[in-house]
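Given below, in the form of structure tokens, are the structures.
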Structure I
Amino acid sequence: MPHSNSESLGAYLIERLTELGFEAETIFIHRNLKSDEGTSSLLEAVDRADIIILASPLYIDSLPYLVTKTLELIGEERHKKDRAIIQRLMCIINCGFPEARHTDTAIAICRKFAKETGFKWAGGLGLGGGESLNERPIKELGGMVRNIARSLDLTAEALSQGKDVPQEAIDIMAKPFIPNWLYLLFGGIGWKRRAKKHGAKKRLYDKPFE
């Protein structure tokens, strides 16, 4: 989705790959699935790509509905004909929880999808505390995201050489880039601001089911 944390992560990786000689195309799923023409365009883009990079947020330990729907459509299309070329698939999953381990299930789903549909699985990156990116470009965030940038740099270099996402990149991406206490502090402030905006500030501590 444009102006999202997923776009920030995906855009940085794509920029690095273009610097290494790749041509890239960015597709926003929610836009393309609105029409038959858009859906066909998405499937055609996947069909001609050497590497597919899926950047997505987490939704209740899994993938959002539209992402799941897109994978189903791609799977149906790929089972219609044989593939003469090897295509690789990787994913970047970000979540609002401080711990990156919450993305494990979503990454496993992507890995299983690759196996079932004939993609070569290139690996997945999981990021915790993604809300702290605040939908801003990685380059604008400075030292706070040095591990994220380093992880994506390593990933771009590996993909450009036909290799999988390195374990080093996976480990670096999973490291908290701000302390948990600080993340929870700002998360609480943000939650209270949203509650105030919607007239629910005085109801945050309600316990209706007690």
Structure II
Amino acid sequence: MNFDLFLNNIPKIQNAPLLASESHLKMAPMERIKMMNLWDYSKLNPKKAGVLALFYPKQEQTYLVLIVRSPGGIHSSQVAFPGGKFENQDKDLSHTAVRETEEEIGISQEKINVITNLSEIYIPPSNYLVYPFIGHVDFEPKFILQQEEVAEVIEIPLYDFLDIKITTHNIKASYSSFVGVPAYSINGRLVWGATAMILSELRDVLSKSFSR
């Protein structure tokens, strides 16, 4: 999709309804679906985090960037959005997402335009409640990776992202063993779990925005 067309559709993206669980359930493992109604955030006291779905122009087309986490830790080598933990100095969770994006992939906070938010999602292994946002920059970024956090970036043309198919794979997660987990294959990487669930809502929001 031409980047100017993406920019022209920003008002529609901002006004698009969020489908939350309707979108998330498309990519939720069966075991997670069983557990969702049992989670009580007041008892879990989850930490909060902000992540960013960042779009940008490349050769006049619209791209989305994802990251691959560095080896080590709970989410080792998994595909994710840039972002991280809410800090006391952050004004709000959108600021968290933008600040962490600068820290992890080197894009200046001042250059990032936050468009809107998506629905929050809980991540059981790390006990985080994650708040996703959609944003854009008006230039092709020169990524500078925070090596201890980010192993590489994945750049996805928007048209390819909107056309991506759901597949199923046998995956062992940190809190259970799943069979037939829904996933996306993006640039040779398997994307599942919370990241895939956020991507599902992002696809639904964008698809509805561009079709109206």
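Going by relative contact order in percent (Cα under 8 Å, 6 or more apart), which of structures I, II comes out largest? Max of relative contact order in percent (Cα under 8 Å, 6 or more apart): II. Match the computed value -8000 of helix-only ellipticity at 222 nm (-39500 (n - 2.57) for each DSSP H run of 4 or more, over all residues; to 500) to one of the structures I, II, and report its label. It was calculated from structure II. Each of I, II could give semi-axes √(5λ) of the Cα gyration tensor in Å, but the derived value 25, 20, 18 comes from II.
Each of I, II could give distance in nm of label points 7 Å out along Cα→Cβ at positions 22 and 182, but the derived value 1.4 comes from II.
With respect to mean count of other Cβ atoms within 10 Å over residues 62-69, the largest value across structures I, II is given by II.
From I, II, which structure was distance in nm of label points 7 Å out along Cα→Cβ at positions 94 and 110 = 1.9 calculated on? The correct label is II.
Output the label of whichever structure in I, II has the greatest value of mean projected area of the Cα convex hull in nm², for residues 78-157 alone.
With respect to mean projected area of the Cα convex hull in nm², for residues 78-157 alone, the highest-scoring structure among I, II is I.
Only the coordinates and a few stated rules stand behind these numbers; no lab work does. Treat the numbers as computed from the prediction; the structure is a model and nothing was measured. Cβ atoms are built from the backbone, for glycine too; each structure is taken alone.
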